[in-house]
Each structure stands twice: as C-alpha cells, then as structure tokens.
1. A value of 20 was computed for relative contact order in percent (Cα under 8 Å, 6 or more apart); which of 1, 2, 3 is the source structure?
2. Ranked on Rg/Rh (Cα atoms, Kirkwood Rh), which label among 1, 2, 3 comes first with the largest value?
Structure 1
C-alpha cells in the first residue's frame, strides 16, 4: 500500500536541530523486502525527490511506537528502533488512517495482510520504478495547498485536494456553489468571484474561513444565513460582496465579530443600519458606487 504524504525524519541519536523542521513530499509504501533469498521481510519504504531509491525501515520488532494523538488533523509519527528515526507524517485524514490500519495489521500479523485465511499478501517492494516515480510526481497535485481555476477545462474531475488552504474559482460562469468545497476542512481563503452564483449554502458558515470573495455574482436575493454560523463569525476577517446587485445591507454581517475588511461597493444600497457601528474590528469599509443618501452617525 502506498501513501502520498509529507514527511520529516528526525534522527534521535543526532544533535538536536534548532528551528522549524522542513517536510518533504513523500511516498510511503508498506510491503515485503526480498533480497535474493526465499525469506521476505515486511518493511516501510520512504521515497522522496531527493532519495528516489528509497529508505527502507524494517517493521518486524523494529517499531517502538506509533503516535496518533493528532490523527484527526492528518498527523502521525512512527518511531523506529533501528535506525533511531522518528518519521513524522502529514497527509489527508482518511488516507492516513487507512495506511496506519494496514501497518498495524502487518505488525500484529492481522488477517487480510499476509495471514493464512486468504488475505491479500503484501507486494514485494523492488527498487523504485517508473510507476512509483509517477506517483511521486503526482504528489505535488495531491498535496497542493493552493488551487486557482480560471477556465472550465482546469476544473478537477476527481475533486479537490483535501489539503487546500486557498481556492480560487473565477470567471468560469459557475452557476452553483460546488458542495465539494464543504469537504475542505483546511480551507481558509475562498475566491468565487465573477461567476453566476445565486445562493451560498448555510453549511459554508461551518467552515473557519478567513477570507471570502464573492464579488461579481448574482446574490441579490440571497438570505445570507451562512453568516450566522458561529464558526464563520469567529474566523472571517475579509469579505468582498461587491457587484452583486444588492439592495440592502445584509444584517447577518453585524454578527461577524472579527471582520476587519468589508467591500460592498458597486451595489444598490440606499441606507445602512445603525448597528454597523457595532462591528468594532472593522477597519476598511468600501461603500463606493451605491445609492446612499446618508450614513448613520
């Protein structure tokens, strides 16, 4: 089994290194190592761009501990005895959970790995081949944290990387909000500008987004209920809803207590609610090219 991930290898026997450790894009593979004899030893092979031949770690009586305290965040650490390495792993939660399940089955001799009751045996891991090289090259897309889509041809057929932090889908005449976006738990910046979206699902408010750009859409009849969700109210710092033919100031905005920047220009606003002054964190407010007769004092 292969896992596309990022790893950082810490040598416990070496001198402590100061500063932040660098993670590398990696393919981890669990399988059997066959060195010209009939015996097969279960191993983990760690392959990176800088080490395409791979580092082999024996599994039999060689794994000190597997740390999974932060598995829900897609993080785990495998501590080996020889060599004295801690392999820190970051990956998508579901994939990492499945990989660790296979690893535990290997360590405990569980059925379904190489047990006697018909389970699939571990494959033999030879030297890195073209297929593994292709997987490693593809890891750049799988582990990407930023995605920019400016044409329909660029839209991913197999969904978005679950590691995305920043997503931009602009100028493609998108008519509906893509529900796949709601699966991106690490997403912090979302740009859906210059499309034809008429409605935003309330579930978007359950994400901890920091920046949202919805400018240039068709949200004039939208209810803005997603802004009433506690998660978005405590995280959203920048919102752009300009050029949406809005005729009123969305009252839900008042509850975005950490909002610093609000762009609502090029609409049809005629008045502002007095409660707008309760937005104590707001530092930038763009109301240009509306139909305001006055601003509340």
Structure 2
C-alpha cells in the first residue's frame, strides 16, 4: 500500500513539472482604449462643462475602431450605447447594437448593416413601452424628365433634380432612366410601389423599401433602349455639392457627402435609407455622350414613418 502511495505521489510530481514546463499561450496585445468626450450635439469637446457623453473605444493604426465601442452618459457613466462601428464621423453601426435611456431602460436593440437597422430592430420609450411605427409611401418627386445636351454641345450637359422629402422620411425608392435622343420614350407609374407598402402591414423600413423597389422595377420595361447612354450621376443631400456639380464639368469632390455615385449606369431602380432629418436631396445627372443628347427620367418615392 505504501508503494502505491509513493507511485501516485511520484506521478503527481511529474505531472506538475510537465505542466510548469508547458509554454503559456501568447497574450493578445490590444491597443490602449481611447476616451473621447462629446457635448449634447455629439460634437467633440474638451471643456468639462460641455461634456454630456463619453466614448471608450480601441483604434488600430489607421484610426479604425477595434471590437466593441461603448458610449456613456456623463457624468453618471451609465451606459448609453454599445456595439461595433464600421466607421466614425459619421458613425456607421454594424452588427448587433443596443442603446439605453438615461434611466437605464433599453431604448433600442437590433442589427445594423452599413449603418442601417434591419428587420429585427425594436425600440422603446423610457417608461418601457415599445415604440410602434405606421408607414406610408409618398411621391417626393413625381415622374419628371429633362433633356440633357451632349458634352460637346453649346448647351448644358448637366441636370440637377431637386427632391423635397416629407417630415419623417426614413428612406426613398428612386427610379432613374437616362437614354439617348431617338430611343423609345419611357414612362412608369409609382402607384404599385405605394400600394405594395400599404399592403405590407407592420414590416420594418428596410423590408418596406425593398418591397416598393421590387414593385417599381417591374414598371417601364416595355421599351428598353437599344444603346447604353454614357453618363454619370450622384445623389447628395448637400446643396453645395449640387452647385459644385453645375459649376464644374459635372464633378463632385470627395470631401462632399454623396449617398450614391454611379458611372455609365443609365438605368437603376433602388431603395435607399436616409439619415433622420433629411429634408432635401439633389439628383445630379451628367450626359457624357460626345455628340448625342439624352433624356433623363426620374421618380422618387419617400417612405414616411410616424412612430408612437
């Protein structure tokens, strides 16, 4: 029996010795966390009296956030937001994100893709009541067309369509068609897109926009063009960008905000989420044909939500 205990003790010593000699896994090296302070308008500040929020995040060498970003109310340091950011300034949430009211109640929870919340998004008042939204599709720009002269012509090769958005707009569906002079004319109705949203019940905004875009895609396809028009165009909320487009040869510099930029894409129907509070868009179209005029036809429908 004593020999058995001695053997067990010897095996235990050998095991402990082997474990001690086993190399430890390398520790993960993370950059230090940065703390940035913001005022109530979410502008960065270093003035203590102005601080309303604080953000703790890690950044790589290129300045991009790494891992989870956390925002806090200041000076209570209660959590205000948590999630990942694809980019900052402006913030573009990605993946599952959650927010809190200052009293600690959850304000929202949902998945984001490219800064746009998806169908699982839910939000609540600070007393815990869930916020419900009623949605309706409205014509922000009824079917409009304009002649755009060739780039080598005496007259302008550029056109800016101004789109006035209703209060409460969360997204749009646009249909743009640019075709050479002499091609079959085109027209379409936005009524089916409006009706599609009306019949979609309480679906979330991304699903409603997709439904409307699908309905509108089927419109105006009875007379496709036989040639593809050379053109480029932008969608921007920035009036200065639209003015720059008109004042130059149809260009908008990289420092200007654009929601969409396309080249040699003469036909497109697409849904697009827009930031809250956006009230005006500019669709800037340039005809790049050297000697042939073109006609640009555009409609824009706005998804308007009333949430209570």
Structure 3
C-alpha cells in the first residue's frame, strides 16, 4: 500500500490506517479527543492537531502510519509497548518529550497506559513536503521510532500552536516558513538521508529587487513563500535561506516590516484603522493593533493621536 493511496488532502485531519481502515487520529487512539480550534484564517502548514484525553490503559490493534508523524507531549505521562515486525519498542513519555515515527511505519500491536494528557500531533505529508522542498527532499528519512526532549522542536511546535490558537493572522507565508524550519531541523538533526544541499550564499541584486517590488505591490494580498520563490526560480527552502542571508531577516519578518511601515505612513492620512489594516495586508484591524502593540507599545489609534499632537 502506497502513501499516495491513503494520504488525505492537505489541511485535512491527520489519519492513520487501523486494521485496513483509514481513520482520524483521535478515533485510532481510542482515548484522545481533538481540541483543535477552528482558526479565522486557514492554516497552511503541515497538518496539526491538538489532542487531550483522560487516564486510560488499553490495547490497540494494528496501525499503519502513512506519513512522518510527530507527537509532542505538553501535559501528562504515558508508557507504551509496540511491536513492529521483529522489533519491539518501549516508550515512556512525559511533558516536553517529542515522539516521531517514520513514514510507512506499521505497528502490529501495542498496549499503553497514560495519565490525563494533552499534546500536539503533526503529520509531514509528501504533498506539502514536495511543495516546500521540490528539489531537495522526496521523503524525510527518519529512523523508525524515536523519542527526544528537544528545546528547538518544542519552540517550533509552540510557535505553530500559538499561530493557530490566535486564528492564523500571519497567513500562509508564516505557516510555510515554520514548516520549512521544522523539516530543516529534523533533517539536520535526526534524519538518516543526505544533508540538504546549499545553493549560493545570497540573492543576486536584481533578484532581491524583484522580490521587494512584488511585495510592495502586493501588500494587500496574501503572500506565499512558494510565490516569492518562483519569482527568482528557486525552491521555497533555498529562497528562504538566501533571502535571510542577504538582508538579515526571514521573508515573513520582512513582509511584516513592510506592512508596518506602510501602515505608519497611512496613519497620517484620514483613512480608518480598518481600511489601513485591509490595504496593508493585516488579517484584521485587531491583528494590526496586536502587531503595533508589540512593536510600539501602543495600538495604532494611540500612535495616530500622538503624532497629531506632536
């Protein structure tokens, strides 16, 4: 059975094969409930779910993971024993532990015991992987079954969780950037395959100007890493790396900075805050206010008043 036959559509719930039937993750585990919020804007990164459940001991039937799968525990402890072919895996996990399983990993049988728990599940599917790394990675070659306590993974998954819980205001560009950062880190730290190749050191001047011009002309629209990379004939992975090496900030940070600068300029006009948020590409007036509070310590309406009285 191939991944292509059973992988779900992008942004759909994480699924596994249980006794030959494709089911959602919460159904497969028998003890977990999905508590993933529905964000105001779509999440454009790897499929991710927030799960929680009550203490339980149970046995599970055969289970097949079509995609690379990560589980990051936030609350609770668990013990499990899994048999896959001639191998037996014993797992003990607690808060801060990340468990990951390679694609096409089949568990013949398993048993588990857990306290009340909560955590983050994420699947790295070939469709999204190929979009972000079309020339570099066909599959993420992780070694079977691993458990690690890794602060960098914790930080990346926490950033994804925060973005989703906030309604995905930062858009596609940020979600794609986090997804690239996750795969790059896993490849460099845990994968068995060849390291990612590097192409060049910086963007050529004319290519940088092409990207800057496109961003300036399309601030009101949703921007994607894939689109920006295509302007200079690079993969999203290589583009993000070279862009940061050239100007010292990631593409999503640069776009946010341009939106802030344009919004500052428009605050000196008579346009409403809502209109300014819309034409500068912020997800909403509330999103623009949050960004301004983090940057200037006050919302845009107070900043406007300060300028008017200066």
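1. This figure was derived from 2.
2. Comparing 1, 2, 3 by Rg/Rh (Cα atoms, Kirkwood Rh), the maximum is at 2.
Read-outs: derived from the displayed coordinates by stated rules, not from any lab. Note that this is a predicted model, so its numbers are computed, not measured.
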